[in-house]
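Given below, in the form of structure tokens, are the structures.
What follows is calculated from the coordinates using simple rules that are stated; it is not laboratory data. Being a predicted model, the structure only gives us computed values, none of them experimental. Cβ atoms are built from the backbone, for glycine too; each structure is taken alone.
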Structure I
Amino acid sequence: MSKTVKNMIIREYKARFDGTKDATLISISGVKAIDTTKLRGTLRKKKVSITVIRNSLAKKALEGSGLDPLFPLMEGNSALVYGGGSVVEIARELTKALGDFPNLELKGAVLDGTLFTGEKGVKELSKYPTREEALGKTVALLFGPGKTLAGQVKGPGATVAGLVKAIEAKLEKGETIARKS
């Protein structure tokens, strides 16, 4: 391959992966073409892309991009899986896909500069909460005690309000209110 073509590929990789800091590295070499198309279609619905890469050119293009930790795993046939909501969602989808595509090889993933190596690492990553899930849990933890306190304050107040309403209803009907002894 000529140097001109290599430079074009490097520019294409830079443009395509611009802003990508988290991704998963896989090998689809053992997966049949029809199955690869199915996998791509499934991931495309989640706005996730798969790009088969040339390792040496990808390393040059991605240097300093945050995907550096994946470089040691870039051997043999490699494809970069990126996009979607988060790399955790990608890891979940790929872990599910292993059942349908047993020849799919999960090489690793990177999340915030942390490398998860091999199938075991990607499966571990898939168990992490996504950013939205983590924020939801944090909000629930923050508001949980307040909700409990509001319920405790409201309970006796609601009882008193019910008694006042009952007394008001009796007085409007002209009934007398007797004290229970």
Structure II
Amino acid sequence: MAYHSVISAGFGGQGVMLFGQILSMAAMFEGKFTTWLPSFGPEMRGGTANCTVIISDDYIASPVVDEPTEVVAFNLPSMLKFEKILKENGILIINSSVIDTKPHRENIKVIKIPANDIAEELGNKMVSNMVMLGAYLKATKAVTLKSIEKALQERLTGKKSDLIKINLEAIKAGMKEVVK
């Protein structure tokens, strides 16, 4: 049975919520059970923000996760906070563009993704969250790229539909980075 519980965390404005929404929506398109639980710090921008996404082939009893199977850390405070609750042998994906500190634990798999640098190379620093999503997809295979693309089309409508192409490029760049 496939089961993923991921905490995506960073500063407000880094796109951690969209990361979770797209992931959860893609899981729904695949007929999987899923939850998305956002959590905001008291500040609107620049404060802490995280969300928990669960993807399962079976019913989900609670959207609350004490020991995530994966953590995607967009900044150092998030890595420090969530690394310690990551399940043994879990996956920690860190944005190495802003996190230069080595994780403390040895019993987890660490994937370093220079997400901000890749996003800037693509010409849009706002898509670093999608670079991280691509890395997450490649590392976990939780959902397919096709489902992610469908979720982007569903979520980015109207004027935002112009952003689908750059977001997909960012996801693919993140996936390639994991192979390196």
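Some points to look at:
- Highest-scoring label, criterion being volume of the Cα convex hull per residue in Å³, among I, II: I
- For FRET efficiency 1/(1 + (r/R0)^6) of positions 111 and 159 (r between Cβ atoms, R0 = 35 Å, to 0.05) computed as 0.55, the structure of I, II it came from: II
- Computing helix-only ellipticity at 222 nm (-39500 (n - 2.57) for each DSSP H run of 4 or more, over all residues; to 500) across structures I, II gives -12000 for structure II.
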